[in-house]
Structure I
Amino acid sequence: MKKSDLASLTALAALWGASYLFMRMCAGEFGAMTLAGARAAIAAVLLLPLLAGDAGALRRHWKPLLLVGVTNSALPFVLFALAAQGINASLSAIFNAATPLYAAVIGRVWLGEAIGRVRAAGLALGFCGVLWLVAEGASFRPGASAVTTGWAVLACVAATMLYAFSAHFSKRYLAAVPPLAVAAGSQLAAALVLAPSALALHPHALPSARSWVALLCLGVGCTALAYVLFFRLIARVGAAKTMAVPFLVPAFGVLWGVLFLGETFTTAMAAGSALIVLGTALATGVINPARQRAAHPLPRPGARPDAN
C-alpha cells in the first residue's frame, strides 16, 4: 500500500472515530432526530453533485436505496445520537467495532454462509466482549442524562445490527450500482425520511456555536468526506484492505474522547474492546491460523534444511 493510500485509510478511520466525539458534543442540544436529519441532509447536499453521469441510478434503484438509507443511515444516526446522550464517545466507538460480528451471523442465517471453527470461535470471543461491556456499562436507573446508560448501550447494539444487515442487503441488491450513487442516494433517502420528525422535534432553544460547529464537522467531514475517501480507497487498494478501517475506528474514537472530552478509558473498556477486535479479526478471516500454517508449513520429520 502506498503512503498516500495509507494516509487516506488513517484519515478515514480518524474521521469515523471523530463522529462519536461530535455526536457527544451536540446531540444534547439538537436532539437525536434533528441531529440525524441534519447530518444526512448535509452529506446528501455535498455528495449529490459528485454523481455526474450516475444520477440515473437513483431513479432506477430508488426502492433498495430507500431501504439502505433507512437501515444504514437514518436509524443508526438516530440511535447513535441517542446513545451519545447516555454514554461517552469512547464506548460508542467500541460498540461499533462489533458490526462485522453481526454481519457474520446475518450472513449465516440469511444467506447460508459457512461458519467454520475459527470463525465460530471469533464470534464467541467478540460477543463475550460485547456482553462484558454491556454488563459493565448498562444501567436503566434514571440519572443526570435524559438517556440511561442501559438504553444507550442497547441503541448502540441495535445500530450496529442495522449496519450489518444493510451491508448484506447492499451487496445482494445494489452490487451493480456505482458505490458513490449508493452513498449519495442513501443519504438523500435518510434525509427525506427524517425530515418530518427532525423539523417537528427541532430544539426550541438555539443551539450553541460549539454544537453548530460539531454538526458541520459531523455532516461534512465524518459523513460526506468520509464516504469519498472510503470509495476512493476501494478503487485504489481494493475492498479487502479498506476493511482494515473498522479495526482502527475504536482507537481513534477513544483517543478523541480522551483528548477533547476528558473521558476515561477504563480497564473494563480495554478488555471488552480487545475481545471484540480479536473476535472480529477471527470471524472475518483477517486472522486465519489455517492459512498461516499453509503459508509456513512445518518441516517433515527427518527432512534436511536446504543448503545455502
Structure II
Amino acid sequence: MRNLVLVALLMVLTYAPQSQACSEHGTSGIAEENSMHIGVNDKNANKTIDEAAFNSVLDRIEAIYTPDFAARGKQLDVIRKWEDGTVNAYAQQAGNVWKITMFGGLARHAEATADAFAAVACHELGHHIGGAPRKGSIWGSSWASNEGQSDYFATSKCMRKFMESEDNQAVVAQMEIPAIVTERCEAAFANAEEIAMCKRGAMAGEALAKLLNSLRTGSDPVAFTTPDRAVVSTTNHNHPAAQCRLDTYFSGAICDQDASIDPSGSDASTGYCMRADGYQDGTRPLCWFKPTTL
C-alpha cells in the first residue's frame, strides 16, 4: 500500500499542471528546445536591442500587465536575464506568482526587433491569460493557453496595449510595409491609428516568425504571401510550423475585437474573431486550430 501511495505521489509531482507549459524546466519555450547561444559579446549579436532597450520593453509590459494580474489575485514576475545567451523565453506558475523569463540571447538574435521582443513577452503572458484553447494534460487541460493561442493573444490583445500610447502612424512611416499587409489592415480597420497598429503588429509577427524559423532545420522561408494551407483535424497544442505562426500573428493583428475584452479560459470565442460569428479574416488559422463550427 505504501508503495502505491509513493507511486501516486510521484505521478502527481511529475505530471502536475504547472509542469505542462512553456516551462524553463520543461522541454520548450516560445521556441522548441535549441542549442543556440548568443552572448553579450558575441560578434554576431544584433545590436538593435541593447540592455537599455531590453529593459525598456519589459518595463512597459510590466507596467501594463501588473495591475491586470493583481486584479486576478496574482503577482506578475518578469525575470530578466540579459547576460544569459539562451534564445528562448518561458512562462511558469508557482502558486500565486506567475512568471515570464526573458533572455538577452533572444534579444540579440539577428532577426530580433524591439517590437518582436515585445511580442515574445506578450506570447509568454498569453500562456497565463490568453484564454482557450489550453494545453492538454492528464487533468484534462493545464493552466496554460497553448502555443498557437499564445501567439494569437500576443498580436490581438497584448501588442495593442503595448502600442496604444505611441504615435503608431509615425512608427510605421519608417517601415517598409508589404502591400498585402496594407491591404488587409485597411480592410479590417477604418481608423488611421488602428490601421497603423495592425501594420506594426504584423511586422512584429514577421520578425518573430523569421527568428523562430531560423531555429528549425530545413524550413522554407516564411512570408505573408505564402500562408500555410494545412488544415488540422484536431487542435495542435504544440508549436506550429513557422509559417503557420506568422499567419497567426498576422490574423491577430487583423482581428478587430477590442483588446480590453478579457479572454475566457473555457470559451475560445470570447474576445476573439470567430468564423462562426461571420469573420472572414482575423481568425485563428486552421493550420493549428480546429473550430467546433466553421
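Bear in mind these aren't lab numbers, they're just calculated from the coordinates by the rules spelled out. The structure displayed is predicted, hence computed values, not measured ones. Cβ atoms are built from the backbone, for glycine too; each structure is taken alone.
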task: Using the calculated result 27.8 for mean count of other Cβ atoms within 10 Å over residues 153-160, pick out the matching structure from I, II.
output: II
message: Going by relative contact order in percent (Cα under 8 Å, 6 or more apart), which of structures I, II comes out largest?
response: I
field: distance in nm of label points 7 Å out along Cα→Cβ at positions 89 and 265 - structure with the largest value, from I, II
entry: II
- prompt: Which of I, II yields 29, 23, 19 for semi-axes √(5λ) of the Cα gyration tensor in Å, as computed?
  reply: II
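Among the shown structures I, II, from which was the value -12500 of helix-only ellipticity at 222 nm (-39500 (n - 2.57) for each DSSP H run of 4 or more, over all residues; to 500) calculated?
Only structure II yields this read-out.
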- request: For FRET efficiency 1/(1 + (r/R0)^6) of positions 193 and 233 (r between Cβ atoms, R0 = 41 Å, to 0.05), the calculated result is 0.55, so let me know which of I, II that is.
  value: II
Computed 1.00 for FRET efficiency 1/(1 + (r/R0)^6) of positions 41 and 73 (r between Cβ atoms, R0 = 25 Å, to 0.05) - originating structure among I, II: I
